[in-house]
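What follows is a set of structures to go through.
Just so you know, all these numbers are worked out from the coordinates, no wet-lab data involved. Note that the structure is predicted; figures quoted are calculated from it, not measured. Cβ atoms are built from the backbone, for glycine too; each structure is taken alone.
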Structure P
Amino acid sequence: MRPAICLVPVLVTAAALLAGCGYAGEPKPPELKRPEKVKNLDVAERGDKIIVTFTLQDETTEGLRIAEPPDVELRIGVAPATWNLADWEKNSERVAVPAGLWPAPPPKAPRRSKLAKPTATGKAAKKAKETTAAAKAADQALLLRTVDIDPKKYADKTVVIGVRVHGPSGLDDGWSRLISVEVKPVLAAPLELKAANARDAVHLQWTANAPAFRIFRKAPADADWAQIGDSTQPSFDDKTIEYGKIVTYRVESVRKTGDIWQESDPSEAISWTPKDEFPPAVPTGLAAISGTRSVEMSWDRVADSDLAGYRVYRNGVKVAEGLQAPSYSDKDVVVGMKYVYQVTAVDQAGNESGKSAAAEATME
């Protein structure tokens, strides 16, 4: 019989080998490094350009950070009579996309020891949150791509535009949404934009031949234009004004083409300072009743939002102003005299309404 002691080295060696290999389960599959697909493709036909915008993803489908700009495939092609993705891919044109800058990988968080101080709170936590948000916004700006395409060769045709992103080995997560565009002749920019003061508004008017328009406004402190409305007529009333504060306006012609809006170049911009030139409504319902020592008056309240007060006239002469309530007691009266009263409304800009219908009272 073989001595049992001879088996010990073999068993010990096998255990040691297993421990040395660090074997912890099934082997992991290789990383695909496939970038996530573009999720926000947008297309607009503006002036004499087709403008394509989208934001690249900075992670793979496995949640791994992408270290450098990937290969971006942007295509435009005439839509087949019967839609077929393979036919469109084969006959479409690839458009160059600038590589641009790429976000740096986030710094590794330091390992905290058991004696580390608690997480910051209050102002420090708020500042850290704001810093993180600012960094994320900066990264998103680096991931944004804008590409201009000349539409002349596609005039009066329906084209389809899409984008997909390839990893180092050519793998991708598929096309973004595909956008259909009916390429139409260039829309003319609106002309002769004018502004005028209107009651509680600025009235804009222009000359153009288009199915619809977008109206934009910018204050001196604003970095960008803000759309304040749209119209199917070559006019618009801006009712969100502040009197005395200068603003600048511009207008675009637009029409729907396929999945997108076609936009003209903007009109020339004009600046305007809104001014209140319109008096409040004329007071109504004036009544005057003579008492033993005074004439008591009342009238209907004026509903204008910028009303400052009321003025009272006796026999054509102003006897009171700045009244907040729709009533007045005239004590400067004489027994036996007949008085004729009228009332006006005054707004905060000092505009005075016309005089109300007269009311008479005789002191007895």
Structure Q
Amino acid sequence: MKNVSRNLLILMTVILLSNTSVISQSSSDPVSIKEITFYSGDFKIAGELKLPDGIAPHPVILFVHGDGPNSRNSGGSYPPVMERMLHAGYATFAWDKPGTGESTGQFNQSHLLEQRSQIVLDAVRVLKNRPDVDSSRIGMWGISQAGYVMPMVLLKSNDIAFMIAVSCPGGPGVDQGAYLVARQAVCEGLPEEDVKQVEYLLSAIERVRSYEEYVRYKEQLKSYSALNSLKELGFNMRIKPAEEWHADDLGGNYYWDPMQVISRTTIPVLALFGEKDTQVDPFQGMQAYKNALEHAGNKNFRIELIPGVDHCMIVTKSGCLKEIINRNRKERLAYEPVFLEIIENWLNELNLN
């Protein structure tokens, strides 16, 4: 990965690290919490299975993290969501990412999505063997980069009964990266009428096959002064010398479109998007999910745009990364109540028979 893709990872990691500084507990404890440790390749994965009240076996929801380091509680951002799921009668299972908390190992960035999806598959394997889990009702909840991980899981397994996608991309990472950088440039003063051209250039520069093309696109980007203000967020306007530049592998994960899988997905799907998301395009994402699920002939899906919230489903003024980074602890957990209500109501109505 290079240029926009690397900057996307930097920017997203900044946000997730800022969120993990929050420590919060659910207002109501589940009946029991089971510590679970399992192995996935070279990774040792540690997590928690939270069980609701009622008679087992329970349906269960696996939490699939977004980008960056993350723990089983995501610094406090998961418990409010889990509480609603537990109230609806669903168990939840979340783990520390490799290299975080009690989990060990380090991801190979060249095989990130493959390794991440395999962890989910191995978690499913472990849960299927538990008497307190209903193996026919295993679902996934995921946010952001999980929008690439969960479709890979669906490609490899028939054990997933439903999926909740939050702020998940509706296209390849190369295009989402371009959207992210362009929207942060708007936060720094880029006129709206220039956004589409900047997105085009940012996306095109990742696909060029010659150094001359790379320089030409980079020179055009330099004419947009707002991009210079993104240096502290990891975006670099520097033109690499020829010996440092190389054409990217267009067959890599960064160019993979998850809609290829969603267009064949017939399990129940809930897809939620934030109106003011400046990291993943919510309007393109909504349309992409709608088109893909209709193409699949899916009869049980719901797509919602949550007004006034950002990528993390937090109430926001601008959705800009600078605003998100500067939030205090209370603000970082100020979920729009509608977001939590939709999840609980959808699960209550979900018929998996």
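Comparing structures P, Q by Cα Rg over 2.2 N^0.38 Å, for residues 146-305 alone, which one has the largest value? Sorting by Cα Rg over 2.2 N^0.38 Å, for residues 146-305 alone in descending order puts P first. For which of P, Q does P(r) over Cα pairs in 10 Å bins from 0, in percent, calculated from the coordinates, equal 4, 14, 14, 14, 13, 11, 10, 8, 5, 3, 1, 1, 1, 0, 0, 0? Computed on structure P.
Can you say which of P, Q returns 13 when relative contact order in percent (Cα under 8 Å, 6 or more apart) is computed? The structure behind it is P.
Here distance in nm of label points 7 Å out along Cα→Cβ at positions 98 and 250 was derived from just one of the structures P, Q, and that gives 3.0; the source is Q. Tell me which structure, out of P, Q, gives 18.0 once mean count of other Cβ atoms within 10 Å over residues 186-193 is calculated. This value belongs to structure P.
Here helix-only ellipticity at 222 nm (-39500 (n - 2.57) for each DSSP H run of 4 or more, over all residues; to 500) was derived from just one of the structures P, Q, and that gives -4000; the source is P. Tell me which of P, Q gives 0.50 when you compute FRET efficiency 1/(1 + (r/R0)^6) of positions 138 and 170 (r between Cβ atoms, R0 = 30 Å, to 0.05). Clearly, the read-out refers to P.
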